[in-house]
1. Here mean count of other Cβ atoms within 10 Å over residues 224-231 was calculated and came to 18.2; which of the structures P, Q was it taken from?
2. Thinking of P, Q, which structure, once volume of the Cα convex hull per residue in Å³ is computed, gives back 265?
3. Can you tell which of P, Q yields -15000 when helix-only ellipticity at 222 nm (-39500 (n - 2.57) for each DSSP H run of 4 or more, over all residues; to 500) is derived from it?
4. With FRET efficiency 1/(1 + (r/R0)^6) of positions 96 and 248 (r between Cβ atoms, R0 = 30 Å, to 0.05) computed per structure, which member of P, Q shows the largest figure?
5. Tell me which of P, Q gives 3.9 when you compute distance in nm of label points 7 Å out along Cα→Cβ at positions 136 and 272.
6. Relative contact order in percent (Cα under 8 Å, 6 or more apart) was computed and gave 11; which structure, P, Q, did it come from?
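Bear in mind that the values in this text are calculations on the coordinates, not laboratory data. Only a predicted model underlies this, so the values are computations on that prediction, with no experimental measurement involved. Cβ atoms are built from the backbone, for glycine too; each structure is taken alone.
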Structure P
Amino acid sequence: MENLLNSKSDPDKDKMEIVERGILTSAVAGTTHATFTFPSVVALSNGELLATCRVGSKKDIADETIEIYRSADGGLNWSEGKKPFADIQVNGLKGSLMICYLTEIKPGHLIAACMWVDRQTYLGKPLFNTETEGCLNMVILMSDSFDGGRTWAPLREISLPDDIGPPSLTGPILKLQDGSLAMTIETNKHYLDKTKWYQRVVLFHSVDEGKTWKEPITVNEDKSGKMFYWDMRAGVDPDGRIVAFSWNYDSETNKYHNILRRISSDNGKTWSQNEDMGFADQPSHPAILPDGRVVLAWVDRFGSHSIRARMAPAIDQFFDERSELILHTQEISATTTGNTGDLLGDMRLWSFGLPFAEVLPDGDVMVLYYAGTEDVLDIHWVKLRLAT
């Protein structure tokens with residue numbers, strides 16, 4: 001493999017250090033607050049931080065919902081979690097909120113993008129059908145806040161094409177250079193569909209602040225159905241380019257490949273070829289600094305059993321291994337062999353993960369992730385300081 005170190009990088013700027021760490025919220029075993037997952041954080045224009053996460057009695061359960069936390073001191077202290085969206089029904093069906101990402105599209109004006117799961121049609125069934133590789137019905141819901149996230153409008157359903165199937169939301173709404181918004185969605189099969197799974201990741205544009213969305217543009221797809229591009233995490237560079245990192249799974253060999261990167265220079269209409277980043281497997285939302293440097297955290301679940309982070313001098317350059325930090329290590333008590341359904345259905349493997357990185361107002365980078373045991377999961381945060 002070619003040398004992934006950028007020969008033009010400045011060694012003095014290749015360094016990061018962990019300066020603080022803590023717990024955003026702690027689980028309480030045996031309660032509806034036993035498992036916290038899907039963390040995210042956004043830095044607002046007024047200097048505050050808003051963090052979101054999913055909470056429930058188990059990792060895949062009908063009592064799950066979304067909590068939002070606020071910090072006015074850079075993440076050292078957080079408010080109690082609030083549940084702005086509770087007991088949500090879609091088309092008369094009961095369901096749960098699994099994901100919520102926040103984006104500030106104007107000072108004080110936030111848009112919440114949420115993923116709702118139908119828990120009534122296949123009552124008591126898990127999210128993922130290990131026999132068919134299909135998913136419960138999912139719906140994308142959105143809401144606006146005009147007071148910095150203190151109050152929210154009722155959630156509204158986003159209409160998507162039928163061929164998307166149950167849509168998985170892979171990241172926050174992106175603010176693009178041309179003034180439009182972009183939403184990244186991962187396609188799925190319906191719950192009882194036994195046909196071959198042809199997965200792809202698509203991007204939708206909106207020119208009316210998220211009220212309506214145009215036809216999808218494919219970002220990653222393997223038409224043979226062999227490769228799956230999961231959990232694509234995207235960010236926007238100060239120069240307007242979009243960068244997207246994907247978690248790549250070979251459904252024939254049941255193995256993960258290294259993280260891939262694609263870049264768009266025209267607001268997501270066309271994309272560069274995939275580039276191998278040299279490490280695996282699950283990428284974070286990238287933290288892109290005003291000077292163009294980018295910090296990416298990732299989960300090495302099957303190798304070192306850790307969460308790590310590296311920095312690159314720009315979105316189109318490689319991540320310097322000299323900058324690598326270990327953010328978390330985890331004891332793995334089980335390994336799974338078998339098909340894709342077995343791998344996705346074995347929740348013992350998923351006791352840590354889903355890192356999310358964000359640039360803070362003071363120039364530091366915060367990474368959130370979940371970790372714990374199969375039944376008790378907390379949300380952790382780590383603050384990274386980059387050399388100047």
Structure Q
Amino acid sequence: MSAHADPGADEAGDGRAAHILVVDDTPANVKLLEDLLGFHGYEVEAVTSGEEALAAIRERLPDLMLLDVLMPGLSGYDVCRAVRVDPALAMLPVVMVTALEDREERVKGLDAGADDFLSKPVNPPELLARVRSLLRIRRLYDTVQRQAHQLAAWNQRLEARVLEQVSHVEKLGRLKRFFSPQLAELILAGGADDPLESHRRDITVVFLDLRGFTAFAEAAEPEEVMAALSEFHHAMGRRILEYQGTLERFTGDGLMVFFNDPLPIHQPASRAVEMAFVMQEDALRLAAQWKKKGYTLGLGIGIAQGYATVGAIGFEGRIDYGAIGTVTNLANRLCDLAEPGHILVSQRVYAEVEESVFAEDIGEVRLHGFKRPVSAFRLLDLKGLPE
């Protein structure tokens with residue numbers, strides 16, 4: 001084996017000196033090829049039989065093989081056929097070196113898989129020209145293979161990113177059904193625990209309901225009913241997003257919203273009450289428009305605060321984000337009791353907002369589903385709108 005530095009030497013695809021395997025059972029031929037190729041900077045490995053050649057190839061794949069045709073044991077044709085059977089060696093350049101000038105022998109060599117031929121005695125310029133030509137082809141092939149592997153890797157990464165983005169969009173769309181867009185993005189970015197996992201949380205619940213809707217729906221055309229609902233939902237939905245509430249459900253003419261989940265909110269009761277007053281103002285403007293069309297609708301609101309179990313409710317393909325507990329029932333019953341334009345709150349909510357509202361104590365009221373009377377308050381106005 002020999003190697004010499006020569007700036008003009010051909011390199012393999014990875015920048016190293018090309019590795020050439022010389023297979024010949026004649027020592028003088030091996031010496032000639034080693035000296036000539038080594039002088040021009042190639043790394044030369046020599047073996048003297050076909051069996052050794054196959055073993056050398058398995059141990060270290062050469063960039064090109066110079067293969068004698070006539071050898072004891074495995075001939076050059078046999079070695080070439082064995083090489084071409086292996087898909088991994090399909091593009092290994094093989095130059096058969098032979099003293100045979102018979103055309104049929106050369107055809108036999110081509111059938112075996114040889115890429116080129118050199119006649120003995122070897123002509124150095126011709127040898128170097130053929131070696132360089134085949135190595136150039138090999139480098140081009142290696143380059144194409146590397147680019148193909150890179151392209152496949154890029155495609156895999158791209159597909160993974162596309163799938164990730166699709167999943168992100170789907171999750172974001174699902175979360176936006178319940179949460180504000182900013183909160184949905186925060187959850188997906190890992191800024192909040194997975195809210196769909198069942199958990200216990202102290203929340204403030206707001207129930208809204210349109211008073212007079214049943215009579216309106218019975219008397220009006222379906223198109224009018226849908227138009228009124230659309231206006232109502234649009235106005236209320238805008239406020240839910242503005243105050244970063246969590247939408248639990250639409251029930252036609254009603255809504256349930258809660259605060260302090262999935263992210264903690266400072267003074268959730270105050271946030272809920274402020275939203276309720278703004279919603280009543282919106283509802284009054286809508287009611288004025290609806291009255292011109294001949295129907296009377298008003299908004300009743302109930303608010304309660306307490307612990308609930310919160311998380312995903314439903315089944316595969318249809319999941320809602322819900323809160324279950326006495327607090328939701330209490331807010332719902334207070335809403336049922338509220339007259340159009342009124343906001344009724346539980347004692348705990350009132351205790352949280354007492355300093356910032358004008359209110360009327362309506363005493364203890366009996367609510368459906370509650371064995372004992374419940375203290376309730378009617379909120380009249382805010383003492384000062386938040387800046």
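1. It was calculated from structure P.
2. Details: P: 132; Q: 265.
Of the options listed, only Q reproduces it.
3. Among P, Q, the structure yielding -15000 for helix-only ellipticity at 222 nm (-39500 (n - 2.57) for each DSSP H run of 4 or more, over all residues; to 500) is Q.
4. Values: P: 0.60; Q: 0.00.
Largest value of FRET efficiency 1/(1 + (r/R0)^6) of positions 96 and 248 (r between Cβ atoms, R0 = 30 Å, to 0.05): P.
5. Values: P: 3.9; Q: 8.2.
The correct label is P.
6. Numbers: P: 17; Q: 11.
This figure was derived from Q.
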